[in-house]
Structure I
Amino acid sequence: MAIPSGSGTEVLKFTNMRALSNTWSTIFDGTANHIYTIISIVCANTTSADELLNMGFADDGSNTNLTYLMLGQDIPAYGTFVWNDRVVFSGTKYLRAATDSAADVDIWVSFIDQDFS
């Protein structure tokens, strides 16, 4: 993607996923000619067992060639994990996540979407 030089929009948005478990799922999929800045990711474990969370970016909707943001992040029983580091990406990347075992983790992602299409 070339560096945008024309007009565009910049909007605060969110996406969420309920009941994430041990099957890799797409939380967010990017669109061409967009730049995304993830502001925060909030993960809530709604079960009575500790869970390990894995999250990363893929070039497509599969689990091949994942670039991990977190691997084996502990979320205690009925606990919350907050990722406050900014992450910037562009184009058609997929943010995917899964737990190590059967689980029920809710995820909320806040981000800025800069549209230059």
Structure II
Amino acid sequence: MGFRFLEFRVYKDAKDFYLFCMPYIKKLKDENLKNQITRALNSILLNIAEGSADNSDTEFARFLGISIRSVYEVAAGFDIALLFSNIDVKDYSEIETKAEILVKQLSSFRNKLRK
């Protein structure tokens, strides 16, 4: 028995997003913001995994919704970092673009479960 979430493209892409964000997190001066963004990144992955363990597509869709909200939280965290000049506009734009793509993937996957 393997963990099925490991095979999901969206899980792999969420891991890539996590790794992409880490160097930017290290630039942040505010430890609370660093921790909050890191927890949100963890939440994206962990909710995909946790939701996949359930036999109910409805319940899995709910967990994917939590992952989507966590992507928004990451984007908002970096927007705050931009506000305080901890990252520049170019960096934020790259993060935002990757976040938007991940939200679209998660939403599409969630919508397929609901059918």
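The numbers here are math on the coordinates, done by the rules we state, and not lab data. This one's a predicted model, so the numbers in the text were calculated from it and none came from an experiment. Cβ atoms are built from the backbone, for glycine too; each structure is taken alone.
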The value -29000 for helix-only ellipticity at 222 nm (-39500 (n - 2.57) for each DSSP H run of 4 or more, over all residues; to 500), derived from one of I, II, belongs to structure II
Suppose Cα Rg over 2.2 N^0.38 Å, for residues 42-89 alone works out to 1.48; of I, II, which structure was it derived from? II
To test your reading of the models, identify which of I, II gives 42, 13, 11 for Cα extents along the principal axes in Å, for residues 26-65 alone when calculated. II
Any idea which of I, II comes out highest on distance in nm of label points 7 Å out along Cα→Cβ at positions 58 and 82? II
Computing relative contact order in percent (Cα under 8 Å, 6 or more apart) for each of I, II, the value 30 comes from structure II
